[in-house]
Structure I
Amino acid sequence: MFKDKKAAFYTLGCKLNFSETSTISRQLSRIGFIKTSFDDQADLYVINTCSVTENANRECRRIIRKAKRNSPNSFIIVTGCFAQLKPKEITGINGVDMVLGANEKFNLPKLLENLNNTNTTKIHGCEIDNLDYFSSYSLNDRSRSFLKIQDGCDYPCTYCTIPLARGKSRCDTIKNIITNANEISSKEIKEIVITGVNIGLFNDGNRNFTDLIKELDKVNGIERYRISSIEPNLIKDETIHQIKKSDKFMPHFHIPLQSGSDMILGKMKRRYNTRIYRDKITKINKEIKDVCIGADVIVGFPGETDKEFNKTLNFIKDLPIAYLHVFSYSERENTEAIKLDGSITKKKRSERSKKLRILSNKLQRKFYQRYIETEQKALFEKDNKDGFLFGFTDNYIKVKIPFSDKFIQQTLKIKLLSFDENLNVLSEVK
């Protein structure tokens, strides 16, 4: 029925979305679709959306328009968090033919096979209660694979729509995760990024995240694991110890901070304070050699005065953090934060974002400088970008070497020489 039909995919947002888009792509290939570039004409476009910020919502609309321009007679499907939160709004966008919520996004082949001219239903599976768990992982899209282990979140952070978009926390089994890791390994992919909404909540009966790490360590063929992002209050000492002694889990953590003000953390209903965060970062930095630690920060949350923002700046400066992901607070419907007093102007949010991005650049340069003239290992990608091949060291330093076919998707020993204005470290193969 769909033999030789072309399908194109576009993913907005997090690594979890990439793992799910890849899984949907494989499902469609099994019923005859041929994957093509999103820039090309296609019969079917699948857009997997994010809704963390208003910018993500606007980007979704732009991508829908682009798909319709590419192929006016195409069938356009929108799924992901924005689709879950605003299904009726999305069906009102010109060109959208189907919206898939969390409970139907992995049922697309069946929905397409049952499609007929008399069925005018556009919205499928946007109920948020009693969601099923569906395994996902990415293949062949990059030199690494994103492996989903958990979905949903039970945390009540006042600014966040993720529980509304993805439901309550639910997890895969260790057995199934290992099966998926072995499948990834069979495709000669060397690095896996462990992903989910709140992976520190992972449990499989009486087994926890540390038990999963121990089992993943045993998978043959996988050289590297990275943990995408993990809440500071959920990082156990046993997890730190296990990663410290592992040859496969990289010395790289991404640990959301959001604010260096205890008052703002309280308003956000985060489950830690600055003391807990500082102690955790300090311990990881002490225990794990050459570790790279990144952090998320939100600026402009309601009530964040200049004094509270400066607490964040000074708090970060005093910690061994290597880089920041900076977000301006974005008002989201149906969240507690939207009702809070003390709104910060968009101009002020932008100014604070700029200050933190400047700080992030300084932190990253300082971290990179420590490793200039040292020898490291790096896994390289496959694309030739202006005569260079790019990759990352174990501790997440972005490096580049002159392009050569023989170095594609290889783990190489390199010497770091210098970094450019874009913080790409020129290196030589040893």
Structure II
Amino acid sequence: MPVEPAKETILIADDSAATLEVLQRNLAAAGYRVFTAPGAAEAIDVLEATPLDLVITDLKMPKVSGLDLVRHVRENFRDTAVMMITGYPSIEGAVSAVKNGAEEFLAKPFTDKELLGAVARVLNRLRARRSGQAVPEQEIPSCGGLIGASEVMEKVFVAIGKAAKSAATVLISGESGTGKELAARAIHYSSGRSAAQFVPVNCGGIPEGLLESELFGHVKGAFTGAVESRAGFFHAADGGTIFLDEVSEMSLAMQVKLLRVLQDKQVCMVGSSRTREVDVRILAATNKDLHALVKKGAFREDLFYRLNVINIVIPPLRQRGDDILLLARHFADKFAAEAGRAPLSFSDEALQGLANYNWPGNVRELENVIQRLVVMTDGDVIDVSDLPSLMRFSALRRTGFTRTLAEVEAEYIHNVLESAAGNKTRAAEILGIDRKTLREKLRKTSEHPD
């Protein structure tokens, strides 16, 4: 089926002829009308001669930088959106770009899907502005995919920036779903190793008997089924970064071997007596309290201190204040663009429900909820009736110390029941009451919802 011509006109400014060619081809194939310019001066000439919807500019260009071009567009072409791309990603660059008016910051290398998704989000916001719909005036920069304007997240961004400039090992702590891998990627791609591999490894997802082979590789005949030699994750990450997620799930025996790699910068393949030097930076993450595990003897103290040179704690979503609403709008824009829909807005009651909910699954849970809402909501406004039942209950919740004991109890019972997926037997066990008592309390709640 032929692609229908899009109304939007895009200008790409980049001093790399190869980049211009690839971007022009991909955007033209998506139906956009595309102009190119090898520098900022040529881009300004196109801007003055042709009405444009979007300018995509490289950050670093000779003579006049991409930031100067962004600033010029914002000051002189208020109805034109701006997006920045760069092969030299950094937190400072992203912040500067957004402060100067760029609406998206995309780090190379990126996929065609990431490019088209970012372009669609920017143009959707532009259409919303032109049609008079309310959009956030301040776009919040992302740090390797992490988004947030709260004070706690600003501290995380600063810590990531400092860690990126160091060669030290980093331990990233936080609950599941908070974005620990995104933080690790931000460190890697803002560091001097960004051109090399970032290798993520889920230590809890690999059977104990295979973890050593996966990490360090094995030689032919090392064990049954080893029909050929194979390099491990540490070899693949040579010159780059390896990210050990759920590092607390390693056995004590495996911890000893990892400690040796940290100390000697050498790995030994399973079945071999020869070691090989590797230049790998190690980032680790855990959703458990490693210090408490050390006290219990479940995690080696010497390895803990080796990993915990720099510690970055990613806060749970419930502690991030208005970031909940900022992320909700971000995900709504993202999934609407992917679905080819106009931007969706939220009613005040829906926003209240999202803000009051405890988010035990953190950002991952919020993203999944918003994706479901975008898919299932028919209109252009997400209302409280569209939210999952527990969030609808949260929307009606009163805060502070003005609630009665019965109201607090009712809320807690509903939270537990929701966490148990509606299983009354399981909920009763958690609450420490029998099913008959639970049914009676639920009946009273339904009779007196206020």
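Rule-based calculations on the coordinates, nothing more; no lab input. Here the structure is a predicted model, which means the values were calculated and not measured. Cβ atoms are built from the backbone, for glycine too; each structure is taken alone.
Figure out for me which of the structures I, II the number 0.15 belongs to, where FRET efficiency 1/(1 + (r/R0)^6) of positions 86 and 294 (r between Cβ atoms, R0 = 30 Å, to 0.05) was derived from the coordinates.
This figure was derived from II.
With helix-only ellipticity at 222 nm (-39500 (n - 2.57) for each DSSP H run of 4 or more, over all residues; to 500) coming out at -10000, pick the structure among I, II it was computed from.
Answer by label: I.
Of the structures labelled I, II, one was used to calculate distance in nm of label points 7 Å out along Cα→Cβ at positions 270 and 302, giving 2.4. Name it.
Computing distance in nm of label points 7 Å out along Cα→Cβ at positions 270 and 302 on every structure in I, II gives 2.4 only for II.
The value 133 for volume of the Cα convex hull per residue in Å³, for residues 22-165 alone was derived from one model only; which of I, II is it?
Value 133 for volume of the Cα convex hull per residue in Å³, for residues 22-165 alone corresponds to I out of I, II.
Have a look at I, II and say which one yields 57 for percent of Cα pairs over 16 Å apart, for residues 278-341 alone, as calculated.
The read-out comes from structure I.
So if we calculate volume of the Cα convex hull per residue in Å³ for every structure here (I, II), which label has the highest result?
II
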